[in-house]
1. Comparing structures P, Q by distance in nm of label points 7 Å out along Cα→Cβ at positions 280 and 408, which one has the largest value?
2. Taking Cα Rg over 2.2 N^0.38 Å, for residues 264-511 alone for each of P, Q, which is largest?
3. Given that helix-only ellipticity at 222 nm (-39500 (n - 2.57) for each DSSP H run of 4 or more, over all residues; to 500), derived from a single structure, equals -10500, which label among P, Q identifies that structure?
4. Comparing P, Q, where is distance in nm of label points 7 Å out along Cα→Cβ at positions 416 and 480 highest?
5. P, Q: which one has relative contact order in percent (Cα under 8 Å, 6 or more apart), as calculated, at 10?
Structure P
Amino acid sequence: MSPLPAQGSPIEQRVAAAGPQAPRPLAELVERLGAAGLLAGPVDPAVGRVPVLGVTEDSRSAAGGRLFVAVPGFHVDGHEFAGRAEAAGAAAALVEHEVPGLAIPQVVVGDARRALASAAGWWYGDPSRRLGVVGVTGTDGKTTTSFLAAAALEASGLRAGLVGTVETRLGGLRERHEAHVTTPGAPELQATLAAMAEAGDEAAVVETTSHALELGRVLGVAYDAAVFTNLTHEHLELHGTFERYREAKMRLFSALAEGPANPAKLVGGRPWPKVAVVNADDPNRAWFERAAVEAGARVVRYGWSPDADVRATTADEDASRLRVAYAAPSGAAELELRLAGRFNVHNALAVVALGEALGLPPAAVRAGLASVAGVPGRMERIAQGQPFSVIVDYAHSPASLQAVLDILAPVAREAGGGLIAVFGSAGERDTAKRAVMGRIAGERCRLVVATDEDPRGEDGAAIVAEIVAGAVGAGRTEGVDVLGIPDRRTAIAAALERARPGDVVLLAGKGHEPTILYASGAIPWDEAGAAREALAAMGFRSA
């Protein structure tokens, strides 16, 4: 049974119905955990006879005889909720230490996160072994590359599901992803993959974040292909150092090793090799190539570098399109993309390289890439007749903000204007990047407006002040050409009111996300909608 309720959207209903509908004996899982070295002590044989009707780490979802896994978290410890899980109807619990007073059986494991992933794979029948699985990782570009990869697979005749930041696709259905977590927890991910397999999908594209890799959400996923986009400063709040961040990303490539848990597969009637698709222009490429080679995977490089297997030769762009000529093992060809931004050269070439590695028809891959009209919240234009441009983009790291501003700068110059940037930085996340992003914007923009992104439990005004300080360090003057306005709706209105003809106003950091997270909870949010409302209040209503 899925952690999701049976009611909800069509995709939620399919996910909720995925997996076995009859109890399974806990002994099966105990044997699996023992083989994986996850058991921390002997298990009473009587415990193995306990019937289980699902797996969850949420005590509120433990009803009906599910197995509750007590996972220590960053803010709360799942062991504190084991009693609630028992009261809700849990059949048993996996714990890292016995919880006093529980009447239900407890199985002690050494690592609850790893045990949760193993239990989820067990319950849902390891669905990734029945799908061709493409994992996409990197600091920036994951979402666009995942969209392009899914389109290329579909154009090649393979039904493809998608799990990502913006959207979930399953059995031909598409649904916006509401959560602020790109890669879901292990039970939901395994349930989704099971629903894909049951719906007739042949492949799955999974955006695979460093959080998912570090926290064990994707353990047991049988990856066939790993795509590396790039690596820059991000998520040090979790990993501590850049080196550990890189090591977390590299785990995706180590997971390509073929074996009983990741068998050779036929996808669409053809064998799929284990392949690693690596950005040849990224300075960290050697680390990922080494991890792939050690796993026994074939490495295919893409980019502008002379040693790239799929190498860009020219790229021409305008405000809405990108034309890329490239050389590949299958021959020279050209791409016509309905995407703006030169960084999309790498995103598109990554998918061309994936197609080359998997033996997909090159013409079909190009057709799939050409079919993608855009990705929500990625370089999305808001036009209501105003004499300046408004762009919504998800850029939320120093590198992605710099890349987008550098792309938009010539557009503004050609129109006789300048750049205005509205952005924030998430609370309880990498703090070091805040001043860096302020400096980047201060060096490039005639006006910087720092605002809330997702403050969570932090003081939003304090985060804004850190960004403002970075812009001031780049020569901006607080209150003149750098403003700190925590309320995001007010910040957007202030930026648009100050825009001159020819300016380009970038609204960065939220993109497609439907909420802003505060300590008190999430409030609904629509970045593009807020921009349209502000423009309408200024008298600009026509597209």
Structure Q
Amino acid sequence: MVESVEQRVQRFAASKLTPLLKGSMIGVEKESLRVNSDGKIAQTPHPRQFGSALTHPYITTDYSEALLEFITPPFHRSGEALRFLRDLQQFVYNRMDHELLWSTSMPCVVSGEGGIPIAQYGPSNAGMMKSIYRQGLGHRYGRVMQVIAGVHFNYSYSDAFWQALQQLEGDERSLQDYVSARYFDLIRNLLRLGWLIPYLFGASPAVCKSFLGGRESELESFDEYTYYEPYATSLRMGDIGYQNNKENETGIKADYDSLAAYVESLQCAISTPCPDYQKIGVKVDGEYRQLNANILQIENEYYSTVRPKQLLQGMEKPTTALQRRGVRYIELRSLDVNAFDPLGINEHQMQFIESLMLYCLLADSPPISPLERVEIDQNEMLVAHRGREPGLKLMRRGEALPLRDWAAAICREMEPVCRLLDANFSEQPYQQALARQQRVVANPALSPSARVLAEMRSGGESFFEFARRKSLEHQWYFAELPVAEEQEQMLSELAQRSWLRQQEIEASDKLSLDDYLAAYFKEG
């Protein structure tokens, strides 16, 4: 007989495993676009005072010189991760000259491909490889799509937790194999329920018309400068956002049935030539246009809402690290930047997601069938564009189900999970976080996406005006924060050391760039 989530929670609690949940680790990665006072994408280089984008562990760049990425180390509590994220953004704001951190995922005042500077990491082989990869992304998908910002939620359970759970379940595999298999159980359920994240937390129901560069769109006009959809939650996650548009033509799709299947599917994509990308050329007139002409240049190019991750050692490829040491943590990538919070994400969101992670681990997780894979993709797209539409139905195992009924059922099933997590805390933060989202399910007008449109309407604002107003509010928030001297000193010293580390890397290069890239792709 298959156990319900509630029965598994009861067995878990009876086995006295609950305290081991306190050993879980949480980290956040938040992207923020630097813009000038007019809201245009900054053309200035990554400020030297921030540290080296190549070697700084916490402050770097993503696709563009203007697209900052803040990375927290892992912490046991979401509040600790948020405080570190706050300190990083305050450190940067204190060193910005007449620029803002854009408050939303979708950029505004985009002046074409040429107005988006690709990130630079110096003349070392490692730095050049990062820039060439980004050149390739620009050639393949266009630069504009690459400056959409998001928030990533990183999560892992402790070794002690996994050992105890394995013993409880009577599993006799090696611990590494068991952990990887159970993380993939979690991932498959996160994919099945992935539509819930943009439904509850999507904050990009509108976009500046400049983002589409004059192209025709099926989106509606909100005003002279703004496209939107009335019930959209996250256009970032919709069909105007970043996607791997060759996968349907080639049949390449990440396989989440197991770690081995996942690695094999990605290795196939990074080793299979793509005729369209071959037309771009790899090295033309002595200049690299992309790392290679394969379906994926490297594994990170594969867009997914969730990824299994392992820390890299040396020149390891991500798939090699997974093969050697298994899954270390999960990266959830479907969160929009929350325009209503200066940090871009808040503790209630993080507590809900942590609860959802445990729910997904405890729920049954069979392999994803081809039909279900189609349903997962369609559900995500429907919610991105029409998630708050009254009566909207999603597909679950061949059956059409009202979104709000499904969302309400998931939240009810999460209640014992939240009580389990709250056993460690007197203030019951997880049940409170769940109750907040249950109110959103019951009344979608409370969702961030609905609030964005409501504020735009009430203030007579375009999306640009709304986003710029919020950006200025956030700038004021950081300006008013008292400076934490210890953190300020630590980050200042870290920035200086990062430049010294970059110099060491540049001085240690012994190979030509061609030989370095050949060695990287040959490794593992």
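1. Q
2. Once Cα Rg over 2.2 N^0.38 Å, for residues 264-511 alone is tallied for P, Q, the winner is Q.
3. P
4. Comparing P, Q, the top value of distance in nm of label points 7 Å out along Cα→Cβ at positions 416 and 480 belongs to Q.
5. Only one of P, Q returns 10 for relative contact order in percent (Cα under 8 Å, 6 or more apart), namely P.
Throughout, read-outs are computed from the coordinates displayed, never taken from laboratory work. All of these numbers come straight from a predicted model, not from anything done at the bench. Cβ atoms are built from the backbone, for glycine too; each structure is taken alone.
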